[in-house]
Structure P
Amino acid sequence: MIVRIYWARTYPGAWPSIEDKYRELNEIPTPGFRGRLVTQDVNDPESLYTITFWDDMASVEAWEASSEFENVFAAAIRPFIVGSQSVSLCEVKVENISGLVSSTKGATASC
C-alpha cells in the first residue's frame, strides 16, 4: 500500500469551501484509490494535509498523470491554495488501521 501525503497553505477562511470540494471529490471513483483523510493542522489553521491510501505506486502515478487529476481534482482545490505545497509518497511497511476503521462506523457524513 502507498500513502500519498499532500501539504499546502490555504487562504484564511477557505476551510468550509475546501471541505465541500473534497466531499464532492471523494465521490469520484478512481482505480487503485482506497481512501482519503483531509486534515487541518491544529497549530496552523492555514495548513491543509490530505492523506490518501493507494493499492500501489502504479495507481498513484496513473492518477497523477491523468487529465482528471489536473482538470478536476487540482482545479477544484487550486483556488483555495496560496504559496507553498508539497507531496510525499510513502510505502507502508507496517499497518494497523482497525481502530481507524471502527471509529468511523458511527460517524456522520459531515465528518
Structure Q
Amino acid sequence: MNTQATLVHHLQALGGGQLEAVLSDYSEESVIFTANGVFKGQNAIQLFFEATIKNTPQGVMAAFTMIRQDIEGEVAYILWKAEPFIPLATDTFVVRNGKIMAKTFTAFTA
C-alpha cells in the first residue's frame, strides 16, 4: 500500500471510530509524537487512539475539513480544522510498506 492509500485508510478508519482499522495502520516500531508526549509501539498507540476516540466531542468528525494535503514519497502532511471544536490542526506521517512508522500531531483547540 502506498502513502496515499495508507493515509486515506487511516483517515476513513479514524473518522468512523474504527479502532482496529486505525491500529492496523501501525506496527510495533511505530511512534506518534504529540504535545503531550511520545507514544511508541502498538500498546501505547492503542491507548492514544482509545483516548482520542473516547474524548472526541460529538460532531467533530462531521466538521472535519481538509485545508491542505501534500504527499512526497513516504511522507504525508495534512492541515485541517473541525470548527468550532478545532480551529487548526496538523499531522505529518512517514509511511513504509503500508504502515505509519512515524506520525506527528498537533491540534489547537477552541
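Below, the figures for the structure above:
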{"item": "Given 42 for relative contact order in percent (Cα under 8 Å, 6 or more apart), calculated: source structure among P, Q", "result": "P"}
{"item": "For -9500 (helix-only ellipticity at 222 nm (-39500 (n - 2.57) for each DSSP H run of 4 or more, over all residues; to 500), calculated) the corresponding structure among P, Q", "result": "Q"}
{"item": "Winner on distance in nm of label points 7 Å out along Cα→Cβ at positions 17 and 49 once structures P, Q are ranked, highest first", "result": "P"}
{"item": "If Rg and Dmax of the Cα atoms in Å, for residues 1-56 alone is computed and equals 12.1, 35, the structure in P, Q", "result": "P"}
{"item": "Origin of the derived value 2.4 (distance in nm of label points 7 Å out along Cα→Cβ at positions 9 and 41; candidates P, Q)", "result": "Q"}
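Bear in mind that the values in this text are calculations on the coordinates, not laboratory data. A quick note: this is a predicted structure, and the numbers were derived from the prediction, not measured. Cβ atoms are built from the backbone, for glycine too; each structure is taken alone.
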